[in-house]
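Following are the structures in question.
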Structure P
Amino acid sequence: MAFPANRLRRLRQSETLRALVRETRLTPESLVYPLFVCPGTGIRKEVRSMPGVFNLSVDEAVMEVRETRALGVSSVILFGLPEKKDEVATGAWAEDGIVQRAARAIKSEVRDVVVMGDVCLCEYMSHGHCGVVKVKVNEKANEKVKEKAEPQSLGAAAAAPPATAEYEIVNDATLELLARTSVSLARSRVDIIAPSDMMDGRVGAIRVALDQAGFENTPILSYAAKFSSGFYGPFREAADSAPQFGDRRSYQMDPANIREAMREIELDIEEGADMIMVKPAMPYLDVIAAARDRFDLPLAAYQVSGEYAMIEAAARNQWIDRERVMMESLLCIRRAGASMILTYYAKEAAKLLA
């Protein structure tokens, strides 16, 4: 029967009635709070492009987790800023690495918190890429470049491969470092290993390494469909992880491809992923929805730094209602099918939900 017998506005008359019939619900337990951990003590340095987000020393991170857990957010994910970087990402897998120290401190001080450890090498590599770099130089062409270059420019270019160089992010050699990092994090009491590098075969390599080290019960949350996105810029400032040359399009996914995303997810599940993730979130709601329809595993979505920064910038210019847009964006990601949302708004959203 049509109007006037059917009036859908009948169920929208009050907030109590709307809440009663609401199809999608957002809870603090479904949010994961990303934290950037840095060396030192008493450090709380705001990220310029992400107002309200900070680089935190371990002691400050513990306090932040304690406060967030009290609000009902039960999960955090850690990213590290190491004391030094090199070409084998030593800071990622060192037993006294910054994330390892933070994880042990958080688990010792805060009850019932789930600590996820992001497993990627970009923050720890001197070149800023997510894997081992192999450089091939065309020496003859490079000599011509040197002849034409200004003398003062040569020193500045020394940190990166010459303009005529060809470089490759070596997949299989990177897997060993990712596996070593994962075991190190598990030993440091990280509850969930979350590889975000997008190397082929990384989930299988990490699963084997964890099992052999006695961590067969440690789950893997795979960044299964991580797109090469322009929305990561503020994160790279926060984590000091911008590549020093080139880009990440040879290993992160082409934003045009949804069927390939389903293949990536399927392969990660076959290799042993316990949970899967789509990143970014809002521009990829169709990918989240497709993954939810096709796969039964817990599904995460990452509301990334660029999404956060855009909301903050628009709100500061009074173009939008900040709290309303913040909550609407999270609700829409949940509605698309995400079981959990990694978001820099976790703490503030939890306060509003309370």
Structure Q
Amino acid sequence: MSSMLDTIRCADALQSLKSLSDASVDLVVTSPPYNIGKEYEQKRALAVYLAEQAEVLRECHRVLRSTGSLLWQVGAFADDGVHVPLDVKIFPILEDLGMIPRNRMIWIRPHGVHARKRFSCRHEALLWFTKSDSYKFNLEPIRVPQKYQNKTYWKGEKHGQLSCDPVGKNPGDVWAFRNVKHNHEEQTIHPCQFPEDMIERVVLATTDEGDVVLDPYVGSGTTAVVAKRLGRRYVGFDTSREYVDVALARLAGEPDPAGNFPNLRSLREYAEKKGISDVSKFRFTRQVGKVATTRDKAKIFPEQMHLAEIIDELENQADESAYRRAGRLETANS
């Protein structure tokens, strides 16, 4: 196992997992192919896909330490109008392995493909299971701001004292991290990336420094990048040589011989580290006709802001349906 630490290999997930020692990993976190025909996967019958996932999950369970966690982020399988949430299918597979469910986080997004004969899908699920009851959960580093940050007790012995933790509150199980698309600084050539801040929350909450984080479908390397940044060891596998090369470039944090970076974030971090204020001579993979900019020009907003915007939009949608608007118009015209 030691020879595989801090490496990303172009290899099959199941076969690579079999080469790992028992109880050698502290966290497994990944987003497997959804079996919906993306460019990096071959669509198969749902039963075949789930049988393959069961094998991979069995190996993930084996390599986890007794204090370890598994977080499996999935969306839905759709075929001929049938919509199957994959977390519903994965949940019993993990229970059959003897793993213990801790949370089902919902990652909501305001945008996506519009469905025609069903409601449009606007969320994905992140299942958190542990191998035993002796698991790690570090709340302190992942606290988020309180809604009423300086709220105090208004009567009794604690009158005037803060009634909530001044560092912040538990984030809860509804997450609103921005999807890595369009002008997101983390975007690479991979079509379905994790946002780094989401993986940061997972890694901080379920591991300690020096722990081993495994991503069997590592894609463009987000899990490894975050693990390295937070002082954890990492192991990753992916069958795409192109994605593995992107992941290795992100981990290196250096431009290629042509001055190109795998994404804008890598470019900005390099500029900050080297004290470079003019980054116009560098490029990043998704750059199309635009000049690279430094971090001070970035439009980066916290998850809480995105969550508030989404809630406002959903509340507005609830009150502004076409039916209700037509009714108000009819009343106004009568």
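Quick note: the coordinates plus some simple rules give every number you see, no bench work behind them. All of these numbers come straight from a predicted model, not from anything done at the bench. Cβ atoms are built from the backbone, for glycine too; each structure is taken alone.
In this comparison of P, Q, the computed figure 1.6 for distance in nm of label points 7 Å out along Cα→Cβ at positions 22 and 326 is attributed to P. When helix-only ellipticity at 222 nm (-39500 (n - 2.57) for each DSSP H run of 4 or more, over all residues; to 500) is computed for each of P, Q, the one that comes out at -12000 is P.
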